[in-house]
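Several structures are given next for inspection.
Please treat every number below as a calculation from the coordinates, not as lab data. What you are looking at is a predicted structure, and each value in this text was computed from that prediction instead of being measured. Cβ atoms are built from the backbone, for glycine too; each structure is taken alone.
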Structure 1
Amino acid sequence: MNIRRYGAEGGRGAGGQSLPFARAVEADGWLYVSGQVPMVNGEVVAGNITAQAEQAIRNLLSVLGEAGYGPEHVVRCGVWLADPRDFAAFNAVFRRFFGEHPPARSCVVSSMVIDCKIEIDCVACRRPQPD
């Protein structure tokens with residue numbers, strides 16, 4: 001099995017903390033993207049669920065793009081929301097990014113490790129490229 005890690009050098013989280021995991025790991029055409037939160041340069045973006053969901057999904061798509069995948073390759077997303085009242089607004093944002101290629105999805109309410117409203121991860125798939 002061929003395994004490739006993206007961002008394994010340890011990205012930066014809140015307050016510049018070094019993160020002990022890869023942004024994504026690819027194995028035989030499957031890409032597992034770690035949970036993405038609405039951060040830019042180690043700081044959570046201010047705003048409501050719409051602004052934070054847009055940033056978290058942009059971060060997710062950035063990791064996908066780094067590995068050569070796009071939203072059309074996403075098979076499944078996992079979503080954590082801090083507030084169940086944000087569900088409808090989040091769905092509107094999600095639809096804008098994945099409307100043409102809707103993946104399977106789970107969405108739960110959970111407290112967050114950092115002070116944000118959302119975290120999202122995904123699994124994507126495409127045929128492996130020959131070495």
Structure 2
Amino acid sequence: MNAITEITQLERRRFDAQIARDLPALTAILADDLIYHHANGHRDTKASYLASVESGQSRYDQVDIDELLVRPYLDEQTAVVNGNVRINLGPGPDGQPNIIRIKYAVVYIKTSVQGWQLVLWHSQKQAAV
């Protein structure tokens with residue numbers, strides 16, 4: 001399987017794990033030295049992000065991928081991903097779905113021990129359509 005296919009599948013598994021609050025899956029996907037810059041400017045490490053998922057602070061009811069571009073580099077040992085997603089964060093204060101649009105970039109590296117792991121994640125909130 002080539003890097004584009006592997007990373008595309010891994011991104012879908014990552015979003016599914018976020019929705020399900022599947023900490024073991026997220027633990028395997030996220031590198032120990034992960035840096036995650038949220039759209040609001042907050043910065044997380046792997047440990048702080050997993051804690052926010054576990055506590056319910058980071059909640060995702062649904063994630064729809066609108067666009068996904070995977071670009072492998074260095075003999076398919078590194079991959080840069082650019083994506084656009086729609087995230088349903090659950091009901092807002094008015095009871096209606098709270099849906100945000102995010103552009104994001106992530107970087108994966110592949111090691112002989114851990115396989116593909118997410119090391120850098122940057123999100124940018126987009127204007128509502």
Taking FRET efficiency 1/(1 + (r/R0)^6) of positions 4 and 84 (r between Cβ atoms, R0 = 30 Å, to 0.05) from the coordinates of each of 1, 2, which one would give 0.95?
-> 2
Ranking 1, 2 by FRET efficiency 1/(1 + (r/R0)^6) of positions 28 and 116 (r between Cβ atoms, R0 = 25 Å, to 0.05), the structure that comes out highest = 2
Ranked by distance in nm of label points 7 Å out along Cα→Cβ at positions 60 and 100, the structure on top of 1, 2 with the greatest value is 1
Among 1, 2, structure where distance in nm of label points 7 Å out along Cα→Cβ at positions 92 and 108 as derived comes to 2.7 | 1
In terms of relative contact order in percent (Cα under 8 Å, 6 or more apart), which of structures 1, 2 is highest?
-> 1
